[in-house]
Structure I
Amino acid sequence: MRAIVLSAGYGTRLWPLTEDRTKPAIPILGKPLVGYVAEYLSSHGVDEIVVNLHHRPDSVRKALGDGSKFGVKLHYVEEPVILGTSGAVDNAREYFLDETFIVVNGKIITDIDLGAALETHRKTEALATLVLLPNTRRELFTVVNTKDGFLTGFGRMPTAADENPLMFTGIQIFEPRLLDFIPRGVFSHSTTDVFPQAIAKGERIAAHVGSGKWRELSTLKRYLDISIELMQEAGNTVTVGAGCIIEEGAEISESVLWDRVNVESGARINRSVLADGVVARKNDVFQNAVVVPSTLIEGKAAPEKSLKGYFQGENFVVPLAV
């Protein structure tokens, strides 16, 4: 079975961590985010994966290689301009003409039973199947409207008044004939440009409500919080990358250190992310922050959706809301 992992976005809300790499190439406890997706798909029988690329494409190629270490064969397809969630599928349609295939967002870590979703897809004989989860915490994900197990549309953000709101996980199952509903060679999204058109013409989009762990890493705060959750599950409080130097007397807790980080004696690091090459001097205190070397972003404009930061010595620091 084949799948496409959507990996072309800029990751502006994860800036400055995405200044030199795309969002799916960001390391999570030493493994690239997109590597978790590849392993997830491989564990459910997917043996070939298409990865679409745009921003910093070489960062994904470096992270994944040929896919063999994740148990899959990879194909890379570049987008000179961003094409959207369904436009990306159209751009790689040659890989998906013959059989059912999977579409997965490249920014998630999950253990949802994909096999059960495939069974729902086969039983309903749907054009496509969306994998949903109950949004019990009323997080800011668009409410997915369903009736009798099929998609009817997408609503607004959930409120306390909503009973059992459902949210989309970024996992979808498509039949090749869905390609007929995707506009050719232009930007398009499945949710706004493809599914409504297909439903209007009598096609059925199944809604599979799954269960399990699902983590979506789209902001700096979510990246840090989820990293800490994963560390705690593994019995750790700190992750240290390759080539790091941590001097005796440094205090580090609930933090993520990427590669080649130097933390001098006397520095205090708590609930922070220190990116490649950061040097924390003896008087530095980083608390609830993301830190990158100042040389990484000097002279560059911050993306519109990114958080504000400031220069501190050799570093650029982005404070995170507690």
Structure II
Amino acid sequence: MRRPGIFHIGAFRFCILLALAPVLLSGCGHFHDGRKANRTFAEANELFYQGSYTATLDKYSEIMEKYPAKADRALFEMGIVYAHPKNEQKDYQKSLECFQKLIREYPESGYRQNSEMMMFNIRNVVFKDQTIAAQQMQIETLGHEVQGKEDEILALQKKTEAFEKQIEAFEKQIKALDQKFIDYAIQKGSIDRILIEKSARRLMLISQGEVLKTYKIALGGNPIGPKERQGDNKTPEGTYVIDARNRDSRFHLSLHISYPNEKDKNRAKELGVSPGGDIMIHGIKNGFSWVGDAHAGLDWTKGCIAVTNEEIEEIARLAPNGTIVEIRP
């Protein structure tokens, strides 16, 4: 059985197949133009199906040299071989040159129209291949950039982890040093004053003029200005002393301060009101100790000074009754 002609190739790009469709109908009529030429075309066709594309192209060159009348067909089929996807030496440029030469030198050829269609489709394929190649290069470039960024992020994460460990170690050192100060103060009994700065929301333990420790505090719900009367929810301003303590307090533990002093009493008398009392430094309301440090984000007392339960325990150990308490605006 005779093999089909070269125009029945199957594994080609879809656009090339579309261009080859009319060739399937027109190519067969040329096989009767000279037995020798046809025999050489048959040999070329056999080499093509064997995958010997270089040898196939050599046969077409032989046809063009020996049988000039068949040169247009030889050029057309050479163009197809050059563009065939299974040809490892595929060369779109040489394929285009074959079709261009056919159109230029054989304007009346029956292969002219199909050559023009092939050129159009090959140029589209080349453009698409170039676009895909450019996109792949962009993807590779972006991949390298992403990998570089990932490496940078990993390095930063390692630095951050190392820095966090340093901070943790530093905090432990500070805490240990702070505890040494506290232990020393307890041993010597050297806390001589508590300073409260209302505007800064802080309480400081003072030892011989030096700040030993600072705490965040919450004040009365109406914190600006000195306390004037009972129920005004203001925290006093002035100098007092710790004159009592209550370990059975509704606020964990409380240190009572000696408000009102003489100045407070005189001001209330002039206003014709009661100065009030029961001003404490205390912890968090029983049952709400889980709030912890967050309590200091809001002034929630009725005029007292509030710290956490752990902090009031520490302050109570360091500040005996008689310790001066100065409260500043």
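Which of I, II yields 0.20 for FRET efficiency 1/(1 + (r/R0)^6) of positions 127 and 271 (r between Cβ atoms, R0 = 35 Å, to 0.05), as computed? Structure of origin is I. Here relative contact order in percent (Cα under 8 Å, 6 or more apart) was derived from just one of the structures I, II, and that gives 16; the source is I. Once distance in nm of label points 7 Å out along Cα→Cβ at positions 199 and 215 is computed for every structure in I, II, the highest value turns out to be that of I. Structures I, II were shown, and volume of the Cα convex hull per residue in Å³, for residues 47-102 alone at 64 was computed from II.
Computing FRET efficiency 1/(1 + (r/R0)^6) of positions 71 and 247 (r between Cβ atoms, R0 = 35 Å, to 0.05) for each of I, II, which one ends up highest?
Greatest value across I, II: structure I.
Supply the structure label, taken from I, II, corresponding to Rg and Dmax of the Cα atoms in Å with the calculated value 20.7, 67. So the calculation was done on I.
For which of I, II does helix-only ellipticity at 222 nm (-39500 (n - 2.57) for each DSSP H run of 4 or more, over all residues; to 500), calculated from the coordinates, equal -5500? Don't jump to the answer; show the numbers that get you there.
Numbers: I: -5500; II: -17500.
Only structure I yields this read-out.
None of the figures in this text is laboratory data; all of them are computed from the coordinates on show. Quick caveat, the model's predicted, so the values are computed rather than measured. Cβ atoms are built from the backbone, for glycine too; each structure is taken alone.
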